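Read-outs: derived from the displayed coordinates by stated rules, not from any lab. From a predicted model like this one, the values you see are computed outputs, not experimental measurements. Cβ atoms are built from the backbone, for glycine too; each structure is taken alone.
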Structure P
Amino acid sequence: MNKRATFTRIAAVMTMSAALVGATMAQTTIRYAHVGSEGDIQYWYAEEFAERVAERTDGRITVQVFPNSQLGGAQETVDGVRSGAIPLAHHEFASLATLMPDIAAFAAPFAYRDGSHAMAATDPQNSEIMQELAEQLVEEANIRIIGRLYRGARQMTANKAVYSPADLAGERFRGVPMQLWTTMINGMGAVPTPVEVAELPTALMTGMVIGQENPLTMINANRLYEVQTHAMLTAHMQNVLPVFINETFWQSLSEEDRTILSEVAAEIGEETLELGLAAEQDLIQELTDKGMTFITADDGLDVEAFRTAVSAQVAADYPSWGPLIERIQAIQ
């Protein structure tokens, strides 16, 4: 083999090696944490997000999902995303309140007319108030909201019938371990008792708490019908969860990949609204068949009494939220 042929072959091998190294370097793995279990809409969202991102990026980005609180509860998740130890997550808006208190106004009970209103108000692409507060979150906490998902209306369950706040007086009632839930449950007339979601079935079974509140999808997925006899259709929260990413990590991605992540987050978010609304109707019958008794306004459930009491407690504990909630409620 002459020298020219040898050099040509060496150059070709070097070029191929460089291309392989470049391709390897271009691979990105994103760890995605959440607390949901299989059967919950939030579990489906994360799995679908991972699948579509891999497809749209031709495998450049792999999203590795850690459900079921595998990387920690609410506070660990938020702290992890802020530090960058967990690049991507979703959780309650109220879980971000330790970093920026006003962002939790998007989780305020009785703030929304319905699920469609909640999704419109929290749209990071089109909601002016969402964009304003999300930009503050970037500046103050190094976290960017790139999407949101709908889990359904949060409903109350208990091991007895509940018709008004008076029925919960002196009763220990589970709350998400966040200040907003302490406020809400105080307004409901009960004794707030923080319990992480992974510990909730045991807390209900042992009588540590007599009840809890969650979307019907979660109540079914976590088999809470085995430890709760009654469900009260208060729809006190339209449960929308923000999907958020570490800002430093976000800026390390190409503009093309940032666009893909945002588009996928938005489209699956809209699909969760459809799934959530449909599931709410189907699950009432399914949970009834599993032994739960549903109580509605037609049965004497005084939703307005809960609305009045809880809203008064929110106004007392979060006086700065008044103008924010007015703007949220004005969104069409």
Structure Q
Amino acid sequence: MIQRRSVLRLPLAAIAAGGVSAAQAQSFPSQPVHIVVPFPPGGGTDSLARGIQEPLQKALGGTVIVDNKGGGGGSIAHEFVAKQPADGHWLVVGANNLPLYPHIVAKLGFDAKTAFVPIGFIAKQESVLVGSLDAPWPDLKAIIAAAKASPGSVQYGTAGLTTPMHLSTEQFAMLNGIKLTHVPFRGTGPLVTDLLGGHIKLGMSSITSVAQQIAAGKLKPYAMASLERSSVAPTIPTFKELGAGDVDGTIVYTLLAPAGTPPSVVAKLNEALNAAVATPEQKQDLSKRGFVAMGGTPQQLGDWLKVQEAIWVPVLRAAGIKPE
């Protein structure tokens, strides 16, 4: 009798758990949903989050708030969200660099492999190497020549450590046998400000954050860090076209929730995210901001995250980047 009762209780428990999960999904969201952006206002990631804010609110039927929490190349925001309640009300905008935090941050306050559950892909965009108007290099060949003549003398800025912009510039250096000096900023916004002011002469930025300045002649473009020319700036050649190799700084933006978030809530968030980027109007709006809408399943995002480490750790090693 004891064994029989145990067997009978298992499916009842599973049914009960399923009922709780379904109830959680039905009552979600019960409070504002916070999307934490790992960089200050004014950059590409911030523009993307605010671009999906309203359609995500509509899809979820609740309030969505965008919070900015910069620093640590994005790791500070990730650690903050990882420690929030796993109920779907706290999300973080991730990118290619999440699996690399253990290789760059010595005292990481979360496990990059287990701290989050994937919600889905938001969008992607290309990176571009740009210079201030008083930058001393007329073209990409001149940058390579200067770096070869005096290793480490050419400085470049990015939105932060292990961002796709940082990694792709180091990939460029590795492929061309040169040594560059990285100057990390607390987001793309501060980087662009210093480029415009001539305080730093070279930077790798998301195309979104500098397209207007390039068009206005306030920054000079050197090369697109993408495998094909960008639809946002089709006149700018790629690194490959200029003979500098397959440099790919395509930034893939993702949405993540703390580990332990109920599967039913994850499913609801994924459905809402896909709805928020799928309409022709939303695709057009994101395109104007410099993004290509994506979407997809949590499983697809999880699989993609698993391969990023193998792709980029060799670049970190070649650049001599170690946890700090």
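When distance in nm of label points 7 Å out along Cα→Cβ at positions 28 and 140 is computed for each of P, Q, which one produces 4.3?
Q
For which of the structures P, Q does the calculation of mean count of other Cβ atoms within 10 Å over residues 68-75 return 21.9?
The structure behind it is Q.
If you work out FRET efficiency 1/(1 + (r/R0)^6) of positions 252 and 300 (r between Cβ atoms, R0 = 35 Å, to 0.05) for P, Q, which one comes out largest?
Q
Comparing relative contact order in percent (Cα under 8 Å, 6 or more apart) across structures P, Q, which is largest?
Result for relative contact order in percent (Cα under 8 Å, 6 or more apart) over P, Q: largest is Q.
Matching task: 16.1 is the computed value of mean count of other Cβ atoms within 10 Å over residues 108-115. Pick the structure from P, Q.
Clearly, the read-out refers to Q.
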